[in-house]
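Presented below are the structures under discussion, each in the form of structure tokens.
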Structure I
Amino acid sequence: MPLIISDEELREAGLDEREARIELACRLFDIGLLALWPAAKLAGFSSRAPFEGELRARDIPIYRPTVEDLHEDMATIERMRARQRR
């Protein structure tokens with residue numbers, strides 16, 4: 001089902017169609033409903049880099065490490081230290 005936003009509504013928001021797509025994609029990424037690449041495609045980009053720039057401009061973090069990521073990193077560091085001691 002297509003989403004239709006009238007030209008009048010876009011004007012009221014101060015956006016053109018391209019800007020609205022980018023804004024929507026950034027917000028959907030920010031709240032976790034879209035991953036980076038699907039959001040970049042929704043925004044109309046053919047690569048991730050320009051979309052990442054749009055996220056940075058809005059102070060939206062691109063990477064969101066979890067506690068599990070931290071534990072994995074710490075385990076990796078321990079393994080590396082153990083190898084160095086051998």
Structure II
Amino acid sequence: MFYGAMVWDPWLIVAQIVCLQCLYYLGLGLFMALLVGTRVPRLTLLYLFDFATLTPRTTTGWCAIASFLLAAIAGYVLDSCFM
């Protein structure tokens with residue numbers, strides 16, 4: 001089905017969700033590599049999933065928080081441009 005057709009296509013919806021999630025996590029990985037990866041000796045998944053590293057008490061925590069916010073903003077911009 002083409003985009004904009006007047007039928008409900010579940011495969012198109014699933015494909016869009018998967019594509020947007022992939023773009024979000026690629027953007028998050030890029031921002032994490034740029035902002036957090038330059039500050040720590042080894043970038044691990046700890047900076048994505050551990051709440052203790054997402055604290056505003058350290059500069060690395062602020063960089064991790066900024067990465068999440070920038071990825072969310074980039075996802076919003078991509079979503080609003082292509083949808």
Here distance in nm of label points 7 Å out along Cα→Cβ at positions 8 and 72 was calculated and came to 3.0; which of the structures I, II was it taken from?
II
When relative contact order in percent (Cα under 8 Å, 6 or more apart) is calculated for structures I, II, the one with the largest value is II
Say we calculate distance in nm of label points 7 Å out along Cα→Cβ at positions 16 and 56 for every structure; which of I, II gives the highest result?
II
Which structure, out of I, II, was distance in nm of label points 7 Å out along Cα→Cβ at positions 32 and 48 derived from, given a value of 2.0?
I
Work out the source of 15, 33, 24, 13, 9, 4, 1 here, i.e. which of I, II gives that when P(r) over Cα pairs in 10 Å bins from 0, in percent is computed.
I
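Each reported figure results from applying straightforward, stated rules to the coordinates on display, with no laboratory input. Note that the structure is a prediction, hence the values are computed from the model and not measured. Cβ atoms are built from the backbone, for glycine too; each structure is taken alone.
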